[in-house]
Structure P
Amino acid sequence: MMFFIRAINRLSELVGRLVAWCTLLMVLVTVLVVVLRYAFDMGFIWMQESITWMHAAIFMLGAAYTLRQDEHVRVDIFYREMSERRRALVGIVGTCIFLFPVCGFIAFSSWSYAANSWAIGEGSREAGGLPYPFVPLLKSLIPATAVLLGLQALADLLRDVLVVSGRDHYDTGQRPPPGEVL
């Protein structure tokens, strides 16, 4: 079980680092679009669309990494004062009742959406926009996001089960530090 948890955590870390580089690329392309528009009075639709696509990819692919870093949104009024075991119980309940069903719904509802995009060879609606493979690639990130988020949720669930059962080596009253791989 520990091997599985570590492998998923490493996958989330890897994807998170790739997303960070995509963020830098998005900023550079944005600067280039602004310079071209205001300094040279030129613009390219595909460049502007690529910023939107990168922005979407960053949010979708960054979801599992954010969960891994324990940086997702939560009402922390009661949670911060709880013991590690009680936090793990809240994590188990929240993952099973909320996160797994949401991941399943996203994966199920987006699968045909992405598959249809591939089947019709969908490209940008704008003249001069991004060509064929980019639209289906972006739409394929939706079910991929659900899978990555579901895997990280499973790793967190297994870790929380270890904490509740007393077989986890974290008895500090806190979750492991964000960068630490269990």
Structure Q
Amino acid sequence: MSRVQILALSGSQRTHSWSTALIVAAQALAPEGICVEIHDGHKTWPLFSPDLESEPPAAVQALRDSITAADAVLIASPEYAHGVSGTIKNTLDWLVSHPGFADKPVAVFNPSYRAHHADAALKETLRTMAADLIPDACVRIPVIGAPVRQDAIATTPAFRTAIESALLAIADHVRLRKRQLHHDSSSAD
């Protein structure tokens, strides 16, 4: 069974963010054969400028390289005033023209019980960017407002089950794509 590399991004700037805690829990719960790498350098980037597109800042290029190398991307992001956080929007703006993002399998964790505007807008942006959204891994895991500490998300049964199921859905999706690509390339020979 091939190893699945997932690059995780939080859309929150908060030090004690529920979105970040959710991807930390995913990293802790990743079963054998799945690696969740958390990237947070995108939180210090300058605002996107098309003038810098041909020679992006080094940190932007580093994330682009990491995305190209990853099998899938996992995003957990809060909703601010019914919208996508500026952090994740700026990150995606820098990735719009990156060929390594097109057709990349992407999972979205919605950390809120009530928020749905940003979740829908984020998924629409990702579809526009030609992301391959994984339906069974785009899930609501309502840790915000839950009676649980952030460091206990991974051990809370309902959250643990949802995260593990989503991670397995990502891995299954990635492995199926790899088998299809291998089959298609073998058939072409």
Structure R
Amino acid sequence: MHSALGLLATEEEVELVRRAGLPVRQGLSDHLPLPDAVASVVVCNSVFPVIPREKIPASLREIRRIAKPGARIFIGEVPFVEAKDPTPQFNSRRRALSYLYREHGLRTWFGMLRRMVWWQITGQPAVIRPGTAVSFFASAEEFIEMGKTAGMEIVRHWQSDYPTTRNNYLFSIPS
């Protein structure tokens, strides 16, 4: 019998996917809502870049925990260089709002204007988090060692076609 289950970080994402009739649960990479040794294949693509570095070892151990002996584990798009902060920098509120309106439309512009007014009224500092605030990266050697420490064996790794600053990894679980 073959089956598949998707895991997503938020209940909102889960609800959207369930509407399409697909089996899915909410779970975070360092605490997967599955019993031990249930997966013969694990696919984790473009997830690790948004996991804080301190949670990577626990996430790898969780993936190892749910994998059956002999399982294959694909972990894709792990950056091997630090990402540049994509957050535009502005020297005035006017320029920031102008950029948001031009690039993202009225709704985004109004949302930021609301935040700016709130920060002004309450005296709170403006908080705009950069797009790379939580961004993991590791050399191939470092990531392979992390996988080995979690109990996985490397089968192979290769550079992604796009983006070319990321690697893909195929691990296995010893039988």
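Coordinate-derived values only; no laboratory data. Everything quoted here is computed from the prediction, not taken from an experiment.
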Task: helix-only ellipticity at 222 nm (-39500 (n - 2.57) for each DSSP H run of 4 or more, over all residues; to 500) derived as -25000 - corresponding label from P, Q, R - done: P
Task: Among P, Q, R, structure where mean projected area of the Cα convex hull in nm² as derived comes to 13.3 - done: R
